[in-house]
Structure I
Amino acid sequence: MDLNLRKAILSNIATNDQDQLEATIVDAIKDGEEKMLPGLGVLFELIWQQSNEQDKQEMIDALEQGVKQATTS
C-alpha cells in the first residue's frame, strides 16, 4: 500500500483559509495528541519553505528557547 502522508495532509487542508489553518494548529497543540505531530510537521515544512533566511533564524531562535524551557521545567 502506497500511503503518502504528506499528500494526504495537504489534501485535507488545501481549501482552508487562514482562520481554519490557525485553528488546526491551535487545536493540535492544545490537544497534545501524538497523532497530530505528522500534520504539524508538514505545516512546519511549508512554513520553512516559504521563509527567508531572517525568518528561519528567528524560528530557530524561538525553537532553541522553547527546547530549553521545555527541558528545564
Structure II
Amino acid sequence: MADGDYWTTRHEDGWQVKREGASRASSVHGTQAEAWEECKRLARGAKCEAYLQGEDGQIRERNTYGHDPRDIPG
C-alpha cells in the first residue's frame, strides 16, 4: 500500500473517509455508500487507491486510480 491511500471505515457517527497516516477523518457520513463515493472521489484526485472496509474489518472493495501496474488491458 502506498502512503496516502484513502479508506472508508466505520466511525462512531456513521462512516468515515480517512487518508492513510492521518490522525483525523477527512469526512464523516451517515451511510457507507456516501462515504465510499467521497473516498473514491478523493482517491481519484490524488491518483492513489481507495479501500472500502466492512464492519467485519475485511476489505470489501478496492479501486486504483493513477498508475496501475497490471499489464492486462481494461
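Computed from the coordinates by the stated procedures, all read-outs in this text should not be read as laboratory data. From a predicted model like this one, the values you see are computed outputs, not experimental measurements. Cβ atoms are built from the backbone, for glycine too; each structure is taken alone.
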- Message: Given a value of 22, 10, 9 for semi-axes √(5λ) of the Cα gyration tensor in Å, for residues 21-60 alone, calculated from one of I, II, which structure does it belong to?
- Response: I
- Name the one structure among I, II that distance in nm of label points 7 Å out along Cα→Cβ at positions 13 and 45 of 1.9 was derived from. II
- Origin of the derived value -6500 (helix-only ellipticity at 222 nm (-39500 (n - 2.57) for each DSSP H run of 4 or more, over all residues; to 500); candidates I, II): II
- Message: When semi-axes √(5λ) of the Cα gyration tensor in Å is computed for each of I, II, which one produces 22, 13, 11?
- Response: II
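Comparing structures I, II by distance in nm of label points 7 Å out along Cα→Cβ at positions 5 and 53, which one has the largest value? It would help to have the intermediate numbers written out before the result.
Values: I: 3.2; II: 1.1.
Structure I comes out on top.
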